[in-house]
Structure P
Amino acid sequence: MRIYGLDILRSIAILSVVLIHFAGVLDVAIPNIPYGYLIDGVELFFVLSGFLIGSILIKEYEKDSFNKESLAVFWKRRWFRTLPNYYLILILNIVFAYFGINNNDFSQFDWKFFLFLQNFDWHFGGFFWESWSLAVEEWFYLLIPLVLFLAHISLKRTKVKKQYVFLFVILFFLIFPPIYRYFSLAEVNLDRFWWDTKARKVVTFRLDTIVYGVLGAYIKYYYLNFWKKSRYSFLVLGCILYWYNGYFGIDVNSIYMKVFHFQYISLLVLFFIPFFDSIKTGKGIIYRSITHISKISYSMYLVHAALVVQVFTTHYKVETKTESIIGYLLIWTITLIVSSLLYKYYEKPLTNLRDKV
């Protein structure tokens, strides 16, 4: 069952991402738009994904039948949801780059993209940039149930409650990635571009981000009354953290930006989830529009950059305000239409197959 409040957050996430990536086309008409005030859409996606995955995993783990087959079913359902779209768009990116249809650098493509290894422990660039976050998510989908299963097997004979085993797994992912970031990046000199590329977009540095959503799922499942009663308090805390985002500085060589900034944003997002999770449904055109944007958000994320705006900017140079506005409206229209068609005729049918295979 869809939860309208989470659809709202998912829509905010994708619209934030697309607004920033389309900004260059609009700059000629309306320069210096303060996009920096937008919440980071990718970080919002990460925490939302963790909340969804955590909810599924906890319910599965609490069953008496939790075993290797449970892991296989979990991975099958996740991969039917995410992989078909990814590989289709990856192949289209290869074709577009090879024939010069967009400005991706074909020389930067290699087999690692097929296994989500392009940014596993090192940076990449020049080809299918937006795939970095998908690699983070896929590796998290693979690792957290595996670590949970190993913890379950190791602690089964000790009769430790499942609730605490799951908490141990959450703490594992909360603690080790920032420690790894610190020892890997503390002495590395970065500018804004390389901070974004070498710190923000490397899988092994970012696995703690998604687990904040899992922590939210954990609190909701085991402490439901607290989750419900605290939603307004958490909403206020989230707003305060959002207001003070940047208080600790934006020097990319600071320990805060290299180690703790990602945790700050994830915690900020987590505080918003209980309130929005309580908004179960809506009505009217706004409800239908938000729900639709949420449904097509994954397709939008995949197609909007390399297959739309990069194709546009490769072949059309915007020089006047009129061209800027028309081009901006055009790329938005194309993105929404292509994403809707991709969702309806490809993503959704293949996702539905997961219960039949």
Structure Q
Amino acid sequence: MSGKCRVLVVDDSALVRNLLKEIINRQADMECVGAANDALAAREMIRDLNPDVVTLDVEMPHMDGIDFLGRLMRLRPMPVLMISTLTEHGADVTMRALELGAVDFVAKPRLGIENGLLELAQQIVEKIRVAAQAKVKRLPSLSLESGRRLRAIRTPERERPLQNTQPLRIASSLLSDKLICIGASTGGTEAVREVLACMPSDAPPVVIVQHMPAGFTASFAARLNELSTVTVTEAMHGEPLLPGHAYIAPGGKHFAVARRVGRYVASIFDGETVNRHKPSVDVLFRSAAAAAGPNAIGIMLTGMGSDGASAMRVMKEAGSYNFAQDQATCVVFGMPREAIAHGAVDAVLPLPQIGPAVLARLLKSVGPGPLLDEPPY
């Protein structure tokens, strides 16, 4: 992309449209080329104005943002930043938007929207810049009947069968000290889902930091729980981390792992942002290095920035084996690239290969297993 980033704003609120236009046009590297009050007007503007990024409201008249997004990502895939509402329903709908291919989202406040959006101005423009560089994929076309089901919580074309639901069938004592640690940001909701789809019911505990604000991680965990063999929950302070479970860092809180009386427990706490994030991958990975050492497996998935890169190096120095998602399958290659540059990564793999490789590594660490041949890493 050369020149200014061209942004189209789609929102049914004139106030929000004007605020977003003002925020965007203040930036030297971007301009708002148009503003539409509904999906029908947006369709015409996309055709005529050819924007680089669309900001899209979830709730609009005539055709809601989810229906419009699904059609857009099938017919003319492009970077979309969702403007969500900070409600339980808004969080559920936002998860569906990310499944359909939205790059990221911003949660607008329910009250005091004018001051609230202006306070979020820096976050909004940063996410627009990331979206402009993101890789987007065309959704497969749907039959008429499938199209009618777009509003359903489950999106048929994005729900592939679970990749591996057979148990590892290894004595629990051999895996009791293992810990799988995942860090992700932009594009990570779908990447995390794909990795968890491979985890069998007796997998070691999985701990996850996905950059996401408070109010959205509970919906994210609930959605993953519907689609996974392992039980997925939002992590709670002091709870033991059990095999067959995955734990999502609560939005707006840090998530660390501690070792107490021979088992891992979750530590959830407030504090300053780390690498501009809370929760921070760095906090989780450093705690895993201290608590699990060589029993940890680290996974760095798609995301912007460098959060977790130096901590993943600490994990490697403590004996962990670390994976990073490759550039070709990342929405944004920033976090994996930084981890690789820090010398923290043992294997760089396409996203579909990461889950199976983690299981292979676990089997190798305890000796030959009954399901997988010994891998080359």
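We did not get these values from a lab; they are worked out from the coordinates using the rules stated. These numbers come from a predicted model, not from an experiment. Cβ atoms are built from the backbone, for glycine too; each structure is taken alone.
Taking 0.20 as the value of FRET efficiency 1/(1 + (r/R0)^6) of positions 189 and 309 (r between Cβ atoms, R0 = 25 Å, to 0.05) derived from one of the structures shown (P, Q), identify that structure. If you can, show how the numbers build up before the last one.
Working: P: 0.20; Q: 0.75.
Going label by label, the one that fits is P.
Output the label of whichever structure in P, Q has the greatest value of relative contact order in percent (Cα under 8 Å, 6 or more apart).
Details: P: 33; Q: 12.
Answer by largest value of relative contact order in percent (Cα under 8 Å, 6 or more apart): P.
One of P, Q was used to calculate FRET efficiency 1/(1 + (r/R0)^6) of positions 101 and 285 (r between Cβ atoms, R0 = 35 Å, to 0.05), giving 0.45; which? Could you put the intermediate results ahead of the total?
Details: P: 0.45; Q: 0.80.
Checking each candidate, the match is P.
The value 0.35 for FRET efficiency 1/(1 + (r/R0)^6) of positions 261 and 293 (r between Cβ atoms, R0 = 25 Å, to 0.05) was derived from one model only; which of P, Q is it? Could the numbers behind the result be given before it?
Numbers: P: 0.35; Q: 0.90.
Source structure: P.
For structures P, Q, calculate distance in nm of label points 7 Å out along Cα→Cβ at positions 141 and 221 and state which one comes out highest.
Working: P: 1.8; Q: 4.2.
Across P, Q, distance in nm of label points 7 Å out along Cα→Cβ at positions 141 and 221 peaks for Q.
Tell me which structure, out of P, Q, gives -11000 once helix-only ellipticity at 222 nm (-39500 (n - 2.57) for each DSSP H run of 4 or more, over all residues; to 500) is calculated.
Details: P: -21500; Q: -11000.
Derived from the structure labelled Q.
Work out which structure the value 24.1 belongs to, where mean count of other Cβ atoms within 10 Å over residues 333-340 was derived from one of P, Q.
Values: P: 17.1; Q: 24.1.
Value 24.1 for mean count of other Cβ atoms within 10 Å over residues 333-340 corresponds to Q out of P, Q.
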